[in-house]
Structure 1
Amino acid sequence: MVREILALGVFILKNAENSVADAKYVIDRGFEMSLEEGLELEVEFFGQQYDHTNQGIGVKAFSEKKRAEFQNK
């Protein structure tokens with residue numbers, strides 16, 4: 001089980017740092033609010049991802065079937 005957990009951590013860390021941090025924040029906060037409020041928070045943070053440099057990098061890599069090299073700034 002430890003191997004699976006470590007593999008999941010490595011998989012998550014390959015994603016854009018800002019997206020991972022925002023997802024963690026939304027999940028943590030979501031436990032403290034109603035479903036409706038949690039979904040509104042998710043929509044807000046999802047929309048913010050489009051204003052980040054990493055969004056373009058991710059879309060380009062996906063369309064080229066390559067691994068994204070995110071800029072964790």
Structure 2
Amino acid sequence: MASYSLDTARDMLARYIAAEQAILSNQEYQIADRRLKRADLAEVAGQREKWAGIVASLERSASGRSRTRYVVPG
């Protein structure tokens with residue numbers, strides 16, 4: 001994974017959320033007999049999920065919490 005700052009990751013997440021909202025409000029339009037699609041909602045949603053994961057990971061790192069778990073066989 002590339003190295004991102006928490007601020008950059010939060011900014012990207014906010015941008016993908018805004019893009020998703022814009023697509024949802026006006027996904028397709030028509031000019032004469034042509035139907036046009038603004039963007040691929042599935043792709044934008046996938047990127048939003050990616051950035052949400054990056055933000056969550058960076059926030060965990062910043063707070064000192066990690067996802068490492070130790071299992072002791074008993």
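Each value in this text was obtained by applying a stated rule to the coordinates, not by laboratory testing. Source: prediction; values computed, not measured. Cβ atoms are built from the backbone, for glycine too; each structure is taken alone.
Where does the value 18.4, 71 come from, among 1, 2, when Rg and Dmax of the Cα atoms in Å is the thing being computed? Comparing all candidates, it corresponds to 2.
When relative contact order in percent (Cα under 8 Å, 6 or more apart) is computed across structures 1, 2, the figure 29 traces back to 1. Calculated for structures 1, 2, mean count of other Cβ atoms within 10 Å over residues 10-17 is largest in 2. A value of -20000 for helix-only ellipticity at 222 nm (-39500 (n - 2.57) for each DSSP H run of 4 or more, over all residues; to 500), calculated from one of 1, 2, originates in structure 2.
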